Structure P
Amino acid sequence: MLALAHKIDGLIRAGELRDLADAARSIGVTRARMTQITNLLLLAPTIQEQILDLPPITEGRDPVSERALRGTVAEPDWDRQMLIWGNRQ
């Protein structure tokens, strides 16, 4: 989901998509779900890097879900996010 959020952000910045509503329509999700996905961009860069560096999931569920990160995303301070993230590990 984080990689998707970066892709959508890039398409909007490039003018290929108008806004998040346009992005939501193009991939078939609600605007609310699109907001949840793109809110992952509010994570501290270090957390984003660690998530993107995780090995691909070939079986089962992803150990780091968007839903599990909502509390971390809601924290605006990146230092506090790092503490929350560290407590998950």
Structure Q
Amino acid sequence: MKETYENLKQLLNKLEYKYGWYICGNLKIVSLLMGLQLGYTKYCCFLCEWDSRAKALHYLKRDWPQRKALKVGEKNVQHPALAE
């Protein structure tokens, strides 16, 4: 089974996923659960607004602003989140 948003959504529906379960996985799975776009993206962090294309700031700036919300269509969010 390929790791895609649709396949993960279908798998969670078949398992009758209830919020509150712990899900262990790599960062790709976390990104899929949060509805983020995969690959080399501008805002790839699901916790903050780390700008992966700001090369001049990569090892200088340590504190990036925290994400306020995951709105579909903004900051590389393509789908609604599958988990809290």
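Identify the structure, out of P, Q, from whose coordinates mean count of other Cβ atoms within 10 Å over residues 2-9 was calculated to give 16.4. Before the final figure, lay out the partial values.
Numbers: P: 16.4; Q: 13.4.
Attributed to the structure labelled P.
For which of P, Q does helix-only ellipticity at 222 nm (-39500 (n - 2.57) for each DSSP H run of 4 or more, over all residues; to 500), calculated from the coordinates, equal -18000? Clearly, the read-out refers to P. Taking 26, 13, 12 as the value of semi-axes √(5λ) of the Cα gyration tensor in Å derived from one of the structures shown (P, Q), identify that structure. Working through the options, I get structure Q.
Taken together, the values in this text are just the output of simple stated rules run on the coordinates, not laboratory data. Fair warning: this is a prediction, and the values are worked out from it, not measured in the lab. Cβ atoms are built from the backbone, for glycine too; each structure is taken alone.
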